[in-house]
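What follows are several structures.
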Structure P
Amino acid sequence: MVEGVIKDATLEEKVAMMSGRGFMESMQRTNNRWGAEPYQAGGGCERLGAPAFYFTDGPRGVARGNSTCFPTTMARGASWDCNLEQRIGEAMGKEIRAQDCNLSGAVCINLLRHPGWGRAQETYGEDPYHLGEMGAALSTGIQTHNVAATVKHFAVNSIENSRFKVDVKVDDRTLREVYLPHFKRVLDSGCATVMSAYNKMNGEYCGQNHDLLTNILRGEWGFEGFVHSDWIFGVYKPYGAAAGLDVENPEPIYFGQNLIKSVKKGAVAPSVIDTACRRILTTAYKLLAAEDPFEAYTIDMVANEEHVALAREAAEKSAVLLTNNGVLPLRKSSNVSVFGSLATIANTGDHGSSTVRPPHVVTPLQGLSTYVGRNLTLAGDETDLEQAAAAARDAEIAIVIVGTTADDEGEYIPGNLSTQSETSEEKSAENAGPLGSGKDRGGDRRKLRLPDHQQALVDTVTENNPNTIVVLVCGSAIICDWADKAGAILQTFYAGMEGGTALANLLYGEVNPSGKLPFSVAYSEADYPFFDPDADEIEYGPLHGYTLLESTETEPMFWFGHGLSYTQFSYRALKARTTAEGIDAEVTLVNTGDTAGTEISQLYIGFPGDLVYRPNKLLRGFERTTLALGARKTIRFHVPLEQLKYYDTSTGTWRIEPGTHTIHVGGTSDPAALLNASVTI
């Protein structure tokens, strides 16, 4: 069937399959409402009956209609729950099919090199292994319902403001060991498509980078699916097709007539066009030929009771209890007062391409009011610190909601891309999408601390009430140099449509916090890698996050993997051995506290480091375990040989360095909190 279409299609029809179409017309027709209509994003030949792809974002839900809004990807990364992530993918897949699409851009796994990155909320964290496992789970879930998942943005895409121009310099070893392994893991799990990144890598735009799209992706990894560009400015020359880009989205700007002319002039070989169409059509027909789990996908599957409950579960599992001096959990009889303007708004994440418009959003104040059974009003906010101080003195418990919004971080939307004005009503609700603001919005954070007016509120309330709980709503790390003043700090990230309900359940102990940080929180911006949102060129090295902190012997405020519970856990009896397949390890986990709880056990490997430099340790396994009071369980890990190798640039191969490998196991990456064992390979 595929070969028949390629044989019978004209050059013009083939090239048409290599571009999206109708996107701009749809945006104009719907007043720039992002995702208002399905739009064709490759494939399709009406004369020959060839199927087309219809694309929808996004990472926190389906950017169509009134879909379920899950917590952002970074929040779900803090759950470390692959089973949960696969179930979220399955829910997304059903909602995508029910709304006439079959290509999803939800799987964003760009590495969090620096927490200032504006789109940090769209990825899972700073560690490649963690990224790969979570991304593979989401992709698998989405494709359960015969929706093609696309993994993005390929590759080294970790700056937002200068994403259209920045040239990322990275050596072969760092690229393969740090910035690409999670992409390979997701593709090895069966993910059907790849979206290229806007930025350049080593002097060439990723969307037309032959080294990335052909040498590595197809040559080294054997990927057989298709690659499509990011939306607008994703490719700059027709030769991107020869480099390995199969589809230009959302419209044929550099492909289309330009590509036809290039073929006719002999600048691009006809075989390049046939190969691209073969990849697109093979993927499409594979989906069409597969039996669906459901006889039909109907609109009542969208934001139904099951999916709303799943969003609430994700919000509860994602929250990270950073500190707690005993003020949590609260009693229902406690007299609580709520502070901060963010307590009253629907704040589910940025207003770019990941925008989701759920049928409802439970704000923190609404969730707390419902739980305590009375209508709580805002006791104070950033606009009147004297009032906030007086209210804090009168309260038994003060809850302060602070953090960021789509104005502070997210996909960078320059005002000159806007074609409509935004009313105050639109601003308070979920925004119309990436072309709808009328002003610059989002982008990279140049400051990793709370905005000044929010910091003043936190200082005021904590000075007047020692029982202050600070709730952080944000996309990644916030430096909390005020942490010792608060009674507790709970990071909820952007918690989705059920975030307010989840918050109340967490604060009052209906749910025991179990999230762990998917990134490190330093004491100073200087402890992170160099970061310039306006950079024309930047070099990415092998160290960032916990690997950089350990290498420089810098103590962070909170380690990667940190997270408290209302109970306590201990580890004992670590054992490790080598096998023909890799390293096997086991450890006994014990709930030593006074209530049931869930722990995320983490396994790290330290390498010999004699032949080549390696980080002190790297994550190579994790597992969520729920234990009753006093219960214990033996947790078993297997680390395949492939996870022990380094990339030998002299031979272009992967090698294991013989010698002593150290196994570290515990509930955080903090070296002082880990059990250690060693094996010789």
Structure Q
Amino acid sequence: MFVEIGHFALALALGVAVVQTIVPLWGVARNDPALASVGPAAAIACFLLVALSFGCLMASYVVSDFSVENVAANSHSTQPLIYKLTSVWGNHEGSMLLWVLILVLFGALVALSRRSLPPKLRAGTLAAQGSVSVAFLAFTLLTSNPFRRLVPAPGEGQDLNPILQDLGLAIHPPLLYVGYVGFSITYAFAVAALIEGKIDAVWARAVRPWTLLAWTFLTLGIAMGSYWAYYELGWGGWWFWDPVENASLMPWLAGTALIHSTVVMEKRDALKVWTILLAILTFSLSLLGTFIVRSGVLTSVHSFASDPQRGLFILGILIAFIGGSLALFAWRAPLLKQGGLFAPVSRESALVVNNLFLATACATVFIGTLYPLVLEMVTGDKISVGPPFFNATFVPLLVPLLLLLPIGQTLAWKRGDLLGAAQRAQVAFGLGVVTTLAIFAFVRGGPVLAPLGIGLGVFLVVGAFWEVGERVVGRASGASAILSRAKGLPRSAWGTALGHAGVGISVIGIAAVAWGTEAIGMLKVGESLTSGRYTVTLEAVTPRTGPNYREDAARFRIVADGRELKPVEAMKRIYTARSMPTTEAGIRTVGLGQAYISLGEPDASGAIAVKLHDKPLILLIWIGALVMAAGGALSLTDRRFRLAAPRRVAAPSALPQPAE
């Protein structure tokens, strides 16, 4: 019964999404408020129907209804309940339904944003969002139906992919999808603005919080995915430049540029054409990521599907939405009137430079990711573009951007003083230099560039808070006056400082990876292995049985710098339903660093292969990402984002309406 209700609700949602697309757009074209007002009701109804459908699929997993093909292929009656729930999106069909659920959720949230959005902009945005919903609901129903029945029903399921049976999977995909799909709203805002012919500070104020929301969740999703791969796959790395990893990085880079671009547009009514283009390209890159993961063009631990028909369907969606929006942009954008002017030395110019570096870095990742895939499809030749290429191209673009960041944020709007900004950043720069020299003086070994990376990170962290510190302290005298000024500072200013500081913290963590060490050995019980600060001794190997797996758990005594720590276990598991092995790394955190142990295969003598890593300060990589996301979340609480932007006295820049 759950299955039929869920399937019917999904089909009905498709019909409602068609109404959401056509009727509000018709109302905007005819200037009919009654027709335009259909959009919010349709968006909310579409969300409720898809939520019902998703709930029915989840209920099928909970009760282990193996008459549903999707449940039989991705679940097992012995799975713990948490993994039955995460199995819902641990496969192509279920994850696609989650994707659609988040998509229509954003549409419903826009529908409820009555006070902060002008009616015409809201109606046009919901129509554009509805068209995306139509495409992906049709894709789900026609090629990826999660409610398909099996006759006869098997007595048992095939179990979820073992490497996905981890709590990280309960968090990573939903966070990532909110980021991916959240940019559909910025895309819809851009399309609506081009159709309506009005692009001004009101539009920028409206789109900025949605961009921040999507960016914040995408940051969390990428960080969670990185940490999940780090501890679950047993390889000990935090980033592999995998094509699917890159597919999430590209919209993050474009989204970061879009956040800064909307600031310039809101403050100075400038960069209109560029901001609209970024809004379109950011979601286009999200769609590209969907295509890479689900088209079967690559084999990856992250990929969900290998059906070429699905790939062609998604390719058609890409062509329609990316090509259609770019065609609309090419038609309407050249008619835009120029916005506010600013001097070459100003905060606006600094943000333009920021955008240029981010866009170029994104293009570098795009070329490195897509070129091997395109080459293989065209010629059949296979080449690998990996870390050496990206490190040689991406990092040199990122370093000057980070060096300019603390200086740019201290420049004044419209016309700034470069010398004054450099002087305000000199304390942060000095601390960065002192840190670098101290590392060179007291630390032996490691690449030469690693201390420079640590110094750059310190420069970013101190510089991020130095500017707001000056604004808070200023000429205030006494703690009460300083506290009053701190409270009066917009939350977006504090959020910006946190976001920039988070980048610096991650840079420190990434640079410190250079001092990591690794040791590999074949150990029997009682034998030891040393790497860096850590010495581990194999104490016992114990066979155990879990709810749906068997494992050999190796227990290690661990000593760091002569101090004994709590023992740690690393496991090799076999999931019985699929007879598939996995590695569970043993990790012991010491301060901001970790000892990382992974197991290999035993040899004929009974010794087991052990790999031991010493990873100093590695947690800063993910702590920095959390601080970045906290900065985005804090900015979202700024009261200005809950109010519509004040309209300027001068007439807003508008596009001429096409002749009828």
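Worth pointing out:
- Test item: distance in nm of label points 7 Å out along Cα→Cβ at positions 51 and 515 calculated as 3.7, pick one of P, Q: P
- If Cα extents along the principal axes in Å is computed and equals 78, 64, 50, the structure in P, Q: P
- Looking across P, Q, the calculation of FRET efficiency 1/(1 + (r/R0)^6) of positions 83 and 283 (r between Cβ atoms, R0 = 25 Å, to 0.05) that yields 0.40 traces back to P.
- Of the structures P, Q, the one that 35, 18, 12 was derived from, the read-out being semi-axes √(5λ) of the Cα gyration tensor in Å, for residues 259-386 alone: Q
- Given 12.1 for mean count of other Cβ atoms within 10 Å over residues 483-490, calculated: source structure among P, Q: Q
- Cα extents along the principal axes in Å, for residues 27-162 alone from the coordinates reads 47, 34, 28; which among P, Q: P
- When FRET efficiency 1/(1 + (r/R0)^6) of positions 291 and 627 (r between Cβ atoms, R0 = 35 Å, to 0.05) is computed for each of P, Q, the one that comes out at 0.30 is P.
- Value -7000, calculated as helix-only ellipticity at 222 nm (-39500 (n - 2.57) for each DSSP H run of 4 or more, over all residues; to 500), assigned to which of P, Q: P
Bear in mind these aren't lab numbers, they're just calculated from the coordinates by the rules spelled out. Because the structure is predicted, anything quoted here is derived from the model rather than measured. Cβ atoms are built from the backbone, for glycine too; each structure is taken alone.
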